[in-house]
1. Determine which structure produced the value 1.25 for Rg/Rh (Cα atoms, Kirkwood Rh), calculated from the coordinates; the candidates are P, Q, R.
2. Can you spot which of P, Q, R the value 2.3 was calculated from, given it is distance in nm of label points 7 Å out along Cα→Cβ at positions 17 and 41?
3. Taking relative contact order in percent (Cα under 8 Å, 6 or more apart) as the criterion, which structure among P, Q, R has the greatest value?
Structure P
Amino acid sequence: MLLARVVLTIQIIILFGLGLAYFVSPHQMANLSGMLLLESAAVTDVRAYYGGTQIGLAAFLGLSLTRIDLTRSALTLLVLIYSTLAVARLGGLWLDGGSGQTFNLYALLAEVVSAGLSFWALRSLNRG
């Protein structure tokens, strides 16, 4: 249970921090990956999707720390989200030529590590 709580707490901090950063500073955060937000609709979309989704996920993870059934669900969700992000990013790197995309390579590493840690925590929770 301790590993699950540690993994979830780390994810809460990361997701809430990134979500808040995307909500407060959408232009700067989008620029990290090379995106340009040229219209106000794009800025609002980044605030809502990148900011709101990550803050909402962090809130669910926080709630999941209070109930074991939600802890399992939260870890399962993290494994699925990070795994699909990694697979989609690999596909994008392959389709778009990933040799010089350091941002996406670091993001891929973070996603693989996050999926692996979440899977490990889920397995240890199910064994205990």
Structure Q
Amino acid sequence: MLKFFPEEIDFKVPQSLKTSKWIKTISQSEGYKVGDLNYIFCSDDYLLEINRQYLEHDYYTDIITFDNSEEEGKLEGDIYVSVDRVKDNAESLNVPFDTELRRVLIHGLLHLIGFEDSDDELKKQMRAKEDECLLLF
């Protein structure tokens, strides 16, 4: 079951039903089904604390994905999204907030599917896949 939660902020996903269906459609097109998948929307400071506590990184980020999958072909996890960072990224990239939010949402999903972005070539592949997925919205 796909769920959206605000954590210590007031936030609602724009077009939440359409967004949920879109995420599930992409999952299915990649050969996966969605199990317990939670998107948790929070502030920069909240996500910074998670980054420090669980990943030992001391910097702001827009997303952190925790993979809880135990069954092959089934995506389960907790995906934390900093709404503050998404807003800043949208402004600096000169794109609408909703577009950048969808990019970040699908970025987390792609990590669960197995995409990586640990070097320049993998980042390029991840960005291309994000762009492909955005076209399906």
Structure R
Amino acid sequence: MSSHSLFTRVAKMASTFTGRPTCFALALAVLLAWAISGPMFGFSDTWQLVINTGTTIITFLMVFLIQNTQNRDTEAMQIKLDELIRVSRNANNALLDLEEMEEKELDALRERYELMAREAREVQQAKARQK
């Protein structure tokens, strides 16, 4: 099995676990245990360093986990949208795979569709005034 698929499997398992109430409760329990232990350790620098280091490491790792999850979700959504465009009879198939276009090309398309929307609203408003 390739390391990519192993990473994907581990990332999915971790994101599933970290998104559950059990994980939140576990994190809360750790924080409460740390806070309660403060007087025992005299609120020392080491006592503070433990939580600071732990939360920094977890935050650092979670950034990569969240990015991986968002990348997978976004890619899946783009594929689904591309399929909907593809199977729609009157759809503009040139819109498939827009996320690969350059910024200037996207801006031009956005302007075109904004103009179409404005014109459609104007027609709708004119019809409403006629009634």
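1. Working: P: 1.01; Q: 0.93; R: 1.25.
Working through the options, I get structure R.
2. Working: P: 3.4; Q: 1.7; R: 2.3.
Considering all the candidates, the number was obtained from R.
3. Values: P: 32; Q: 22; R: 18.
With respect to relative contact order in percent (Cα under 8 Å, 6 or more apart), the highest-scoring structure among P, Q, R is P.
Computed from the coordinates by the stated procedures, all read-outs in this text should not be read as laboratory data. None of these values were measured; they are calculated from a predicted model. Cβ atoms are built from the backbone, for glycine too; each structure is taken alone.
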